[in-house]
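Listed next: structures, encoded as structure tokens.
Read-outs: derived from the displayed coordinates by stated rules, not from any lab. Just so it is clear, the model here is predicted, and its values are computed rather than measured. Cβ atoms are built from the backbone, for glycine too; each structure is taken alone.
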Structure P
Amino acid sequence: MLPRVILHNAVSVDGRMDWLNIDLAQYYGLVSRWRENATLVGAGTILAAPDPVPPEDASAFEPPPVKPRDKRPLLVVPDSRGRVRSWHALRQAPYWRGMVALCSRATPREYRDYLKRRHIDCIITGREQVDLRRALEELNARYGVKVVRVDSGGTLNGALLRAGLISEVSILIQPSLVGGTTPRGLFLAPDLTSAAGVVGAKLAQVEKLKGGVVWLRYKVAR
């Protein structure tokens, strides 16, 4: 079964995701409403984090403690190229109860061994790239994931859009205009060849928040 997939992003009035001054308390304060079972974060978003990654110590190779009553979500990262090497630091964050890497059959064996030695669960789907649909189905089957919140940039958002996997889009429109020609929008995906690929959405909520931010929620026809 496919989980419910919710995109939650902040954008400027002209749809850009860069150069924004986001109220993080406001942004993440809304997240608890969905009671997510998994947070889906793109590898590029992880790699773009500004904080330096501390070196590994012996704890990186120890099995994580099992806490059956832990209600925190899983951190799930699609990474078919094996670029994320900061799992030990991510595990120390208080936001998630466990880690899952999504890989493809083309993911280097060295990276899959790297994950195994650090007790990072791995789901393998797809040939060259992660088959996101099958990966989401496996998250449901293996871990009982019913609600996924996507906390990522336009590349993963675009892949989910083209795969028809998005259930809801939550947008915090910031009172700013950015402009520009580089692709830093909400969905980065191959251009459509016809209008048949346009995805319909139904407005579910409009709310004005402090600071002139407008919160829009749309239900998406999957």
Structure Q
Amino acid sequence: MGLDVDKTLARIDEMHAANKFWEQPMWQGLIQGTLPLPMLKEFARQHGIIPLHNHNYHGRLYVHCPDPKWREMIAEVVYEEGTGRLYANGVAHNELYYNFGEGLGIDREEMKNVRYCPGAIAFKAYFSSMCEKTFLEGVSSHMLAGEAQGPGYFGSIAQHLKDKFGLNDEQVAFWTVHDVADEDHSGIGRELLDEFAHDEADFQLVLKVVRETIDMMNLLTADTWRVMREAA
């Protein structure tokens, strides 16, 4: 039987359920609050490849969006990342991340000049390229694959950062804000497929993109975990 919106979304849910990113050692340590400070600091440096370079991702989605209504939606996401005026009390998301790093003892100059691991460099190259392909591919990669993995867990990370390392609300805001903002971003699957996936080939393409993006995120996690262990 051919794919339709319901079957495609169900397959995507199955991919995320099978991936179980929360069981990966790096994310498990973050969620449970068991990482020592040197490992946590290295995580903060490497993970910056996402929030400190987000203009390469959301920005490309906006430029390549063919539909005015969806451009408006993506524009709101770009606006939030760049200004924080929807969810973060006017603090841009890169500033939220710098605050997180500073709470761990990493100044922003160091955060701007990280020697990224190969997995982080590969992820940035892949994700940037996906976000400037067709809009269906870009949004599938960004919102059906990437942003579906965070909500529900980031709040636990924030609480452990406060309890174990003494970070304040401002320094953990990157995590608490994204518990809300990413859930809002990722809840567009049905509308996306209804409007932009028109036949079996489109649905298969969406599944391929989501599968590849999950694999690339796992590559980023595995290589980040490697350098975190070296930093311990």
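Taking 2.3 as the value of distance in nm of label points 7 Å out along Cα→Cβ at positions 26 and 210 derived from one of the structures shown (P, Q), identify that structure.
Answer by label: Q.
Given a value of 4.5 for distance in nm of label points 7 Å out along Cα→Cβ at positions 42 and 202, calculated from one of P, Q, which structure does it belong to?
Derived from the structure labelled Q.
Starting from the value -21500: which structure in P, Q was helix-only ellipticity at 222 nm (-39500 (n - 2.57) for each DSSP H run of 4 or more, over all residues; to 500) calculated from?
Q
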